Structure 1
Amino acid sequence: MIVSFLSGSHPGRSEALRLRFLNPSTMEGIDALLVIGNGKSEDQLLLLRYFLPEPIFQDGNFMFQELMAHSKGWVARRTGGSAGPAALNRDFFDFLSLPGTIPRKTHGSIIIKTETQYFIYYCTPYEVDRTVKCVHYWQPHRGGKCNTFSSTFIEKHSELRCFASSKIATAYLLKSMEPQYCIAQEAVSVELAKIQSSVNKGGVFGSNAFFDEYIRNHCEHTIVCHPVGYHHDVFGNGSTNFMENRIVLYYKQYSRNVDYPLGRGGCGNGKYAWAFLDW
């Protein structure tokens with residue numbers, strides 16, 4: 001059966017009923033769970049989950065506050081469909097109330113909502129003649145891309161080194177499985193090149209200097225606080241072959257007593273879940 005999904009949409013009930021979820025928190029005597037998709041020329045990495053004796057980030061509340069303070073705070077210009085459909089919700093109005101988020105104040109703008117975007121029309125004050133300009137936004141969400149982490153920030157949050165190491169271990173693991181299994185070979189090669197560059201510039205593999213170089217110059221971090229829609233990931237250079245590291249954490253302050261998931265989802269009803277990505 002061939003199923004097509006509209007970019008920006010979320011799974012419906014019929015789609016959800018066809019899904020199968022792999023969500024073990026631990027497996028006796030097993031270090032990791034690897035799920036691969038069979039392809040024509042190479043296999044695809046669908047999931048590699050490590051079973052760790054202790055959580056990497058002990059306090060999801062503290063990390064959420066620290067990372068949000070080190071990020072843009074909001075994302076509203078990301079294309080591709082990940083923002084989901086346009087919706088007049090609390091996040092939308094909170095976003096509009098922030099200074100500088102749109103070119104002119106809301107009472108001096110006309111906002112037109114479509115299924116996936118908002119078109120904002122306003123008169124620019126920077127032209128001699130009256131001129132109407134237009135900008136467009138996707139559905140705004142809390143979170144977004146983090147600023148580059150300094151060595152001081154990494155030292156304060158040394159868990160970031162452990163978080164990054166899982167992606168490094170994945171690259172070496174998949175490489176060691178060749179030629180019996182050829183899994184995401186371009187993504188593996190890209191990651192191994194980043195590791196080698198960090199050794200050349202940062203020092204001994206596994207040292208703090210190595211990890212600081214790797215995290216600062218070869219990792220992009222994003223906070224995701226919403227359920228993303230169907231989308232295509234395209235990175236800065238147009239490539240789509242990268243490894244993405246992800247962890248889902250719980251933020252107590254935004255949680256409340258409701259019978260549905262909050263935030264990104266993934267921690268149960270009423271619990272505000274957020275994801276921290278490294279790609």
Structure 2
Amino acid sequence: MTAFVRELADTDWYTCRVTGVVDALKGMDAKTVKAMNGTAGSSHAPAAAIVIGGSGMVAAGLWEFSGVCTTGPGKHIEHGAGHAADYLRLGASHPGISRSMSIPCLPCVPDTYLGAYATSENNFSFNTRYPGGRSLIPLTPHDKSTLATARLLFKVRYAHAGLPEFPKFRIIRVDQSGNVEALHTSRSGSYKDEGFLDLPASVANVAAYEAGVAWQWSNTYTTDQNNVVDLALYSYYIDFVEEDGARAFVPRVDFTPGAGTQVLRGEMTCSSIAHMGPQ
């Protein structure tokens with residue numbers, strides 16, 4: 001369907017004309033109520049698609065689509081060039097504003113030579129060799145999001161006579177000068193000094209802690225500070241510290257698999273993702 005056509009041509013409008021003027025005015029009145037109200041706004045339900053060709057159109061304000069936006073063959077939606085924030089935005093209720101990501105635990109960074117290594121049981125997990133050993137697991141969270149939570153999948157492989165000082169972990173960020181900041185406040189609720197949280201969720205007794213040498217999920221580490229991700233300024237890690245104390249596992253000094261906690265992988269959740277730009 002074409003745009004509205006004129007009721008009368010220019011040459012048909014002249015002084016004292018009577019014939020056809022009433023019909024023309026009625027036609028203009030009918031067309032006016034169908035036209036867009038560019039000041040107060042209006043709603044329309046056209047029987048056919050509205051096609052805009054030529055030089056196209058410019059949307060300088062907010063556009064809201066409640067239907068489907070489809071591009072034709074060889075056509076595409078193009079964002080403006082030269083602006084770092086020119087990406088499709090995600091609404092507050094969109095499921096894409098939060099994502100859960102798997103964390104591979106290798107390669108990790110142990111604090112001592114052979115302090116942690118891939119196990120013979122599973123080459124994608126690591127095993128700590130010494131009580132109190134420390135390892136860093138690199139993270140790549142979604143840039144500019146909020147790094148909200150993380151947890152680890154682990155198993156206890158040593159038969160304990162009593163409960164040790166439990167393995168613990170925290171999420172940290174490290175700036176370019178090597179300054180370390182925890183993503184949870186110290187001594188708050190279940191969190192310990194320097195923002196550490198005990199790894200095991202079941203600690204009532206030795207049997208609960210060891211869980212029959214089964215894989216078990218750790219406590220969930222929930223951040224409350226320093227958690228807006230900026231990959232240009234910081235590197236992010238899970239800082240893992242092995243169990244310790246008089247009832248911890250007995251270290252093996254040879255090259256057989258260690259008796260420490262075996263960590264397979266982790267999960268982290270990033271929230272408050274504002275747009276669909278590259279992570």
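Rule-based calculations on the coordinates, nothing more; no lab input. Since the structure is predicted, the reported quantities are computational estimates derived from the model, not experimental observations. Cβ atoms are built from the backbone, for glycine too; each structure is taken alone.
Suppose distance in nm of label points 7 Å out along Cα→Cβ at positions 130 and 186 works out to 2.4; of 1, 2, which structure was it derived from?
Source structure: 2.
The value 21.1, 73 for Rg and Dmax of the Cα atoms in Å was derived from one model only; which of 1, 2 is it?
Of the options listed, only 1 reproduces it.
Supply the structure label, taken from 1, 2, corresponding to mean count of other Cβ atoms within 10 Å over residues 66-73 with the calculated value 16.2.
Only structure 1 yields this read-out.
For which of the structures 1, 2 does the calculation of relative contact order in percent (Cα under 8 Å, 6 or more apart) return 19?
Comparing all candidates, it corresponds to 1.
Out of 1, 2, which structure matches 1.5 when distance in nm of label points 7 Å out along Cα→Cβ at positions 50 and 218 is calculated?
Computed on structure 1.
Here helix-only ellipticity at 222 nm (-39500 (n - 2.57) for each DSSP H run of 4 or more, over all residues; to 500) was calculated and came to -8500; which of the structures 1, 2 was it taken from?
The value was obtained from structure 1.
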